[in-house]
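Structures are listed in the sections that come next.
Read-outs throughout are calculated quantities, based only on the coordinates presented, and are distinct from any laboratory measurement. The structure presented is a predicted model; accordingly, all values stated were derived computationally and were not measured. Cβ atoms are built from the backbone, for glycine too; each structure is taken alone.
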Structure I
Amino acid sequence: MIRLTNLADYAVVLMTAAAREPEQRLSAARAAEATAIPMPTVAKLMGTLARAGLLLASRGVAGGFALAREPAEISVADIVEAVDGPIALTACVTGEAHECAIEGVCGVRGHWGPINQAVRAALEHVTLADLLKPALTRVKVPA
């Protein structure tokens with residue numbers, strides 16, 4: 001099974017909550033309350049998303065976080081990569097150190113790059129604006 005990390009999942013939920021109220025600053029406390037994500041996790045993710053340029057942070061009484069761009073300009077891929085790094089289904093194509101018993105003889109290693117690109121393209125195709133709409137029972141995959 002291919003799964004996002006919990007942090008990436010929570011980040012998408014937080015960004016969607018911010019997108020629902022684009023005119024207002026969202027405090028970490030209010031975000032935690034609205035999403036049921038624990039406050040320490042919300043604070044950590046909001047900082048991460050702000051450093052990635054997806055949220056704008058402001059201090060003070062009227063401070064909080066707001067989207068850095070329009071919801072239609074922020075993709076699920078942007079959010080996942082801000083939290084988890086580049087989208088890759090296997091370690092052998094990330095350039096990171098890893099152990100693989102068959103690396104020297106693997107016949108499919110060269111195919112993982114295009115597969116990763118397809119997965120990223122699918123996540124790039126879905127934006128925060130899409131997530132604000134009612135859920136679809138069937139998702140249209142880009143050709």
Structure II
Amino acid sequence: MVSIVALIATGAAFGKSVASSRLSAKMDARQVMPHKPKGNVARAAGSLTGTLTGTGSRWKLSWRIAYSKLDHPSIVVADVHYGKRGHFGPVIVRLCGPCKSGQHGVVKVKGTWVPAIKSGSAFITLITGKNPNGEIRGQIKVT
């Protein structure tokens with residue numbers, strides 16, 4: 001009985017295979033557009049690791065972020081945006097807000113955004129009270 005439930009939960013019983021992709025991003029202030037890092041923020045850095053899993057319209061992103069040397073943020077929000085390197089686009093999904101370095105979680109992702117994420121047309125931005133357009137950013141890639 002348990003194996004039948006597991007097959008149904010994964011979609012395997014209906015001929016649907018579940019896809020999975022490991023993702024990562026290295027964040028820094030130089031990738032924020034049109035921001036040119038100055039002062040303390042120039043040393044800020046971060047990373048995203050995660051796994052995108054699903055099929056059809058049902059996808060989830062298991063994620064973990066880490067960061068250091070942000071410019072004394074009063075709040076940190078982590079968003080995944082659509083956009084190629086050097087371009088800014090709409091929010092795909094919010095990972096957390098407020099966030100802490102080392103935080104992890106799982107969020108739902110619309111299936112329509114999965115091709116953009118897998119092709120490198122998505123990025124993570126850490127937004128702070130001091131830098132509301134983004135303090136550090138990193139392009140997401142499949143690893």
Of structures I, II, which gives 32, 20, 10 when Cα extents along the principal axes in Å, for residues 85-124 alone is computed from the coordinates? I
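Given a value of 2.7 for distance in nm of label points 7 Å out along Cα→Cβ at positions 45 and 77, point me to the structure among I, II it was derived from. Numbers along the way, then the final one.
Details: I: 2.2; II: 2.7.
Computed on structure II.
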Origin of the derived value 1.0 (distance in nm of label points 7 Å out along Cα→Cβ at positions 69 and 101; candidates I, II): II
Which of I, II yields 0.75 for FRET efficiency 1/(1 + (r/R0)^6) of positions 37 and 53 (r between Cβ atoms, R0 = 41 Å, to 0.05), as computed? II
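Suppose you compute helix-only ellipticity at 222 nm (-39500 (n - 2.57) for each DSSP H run of 4 or more, over all residues; to 500) for every structure in I, II: which one lands on -2500? Can you show the working numbers first?
Working: I: -13000; II: -2500.
Source structure: II.
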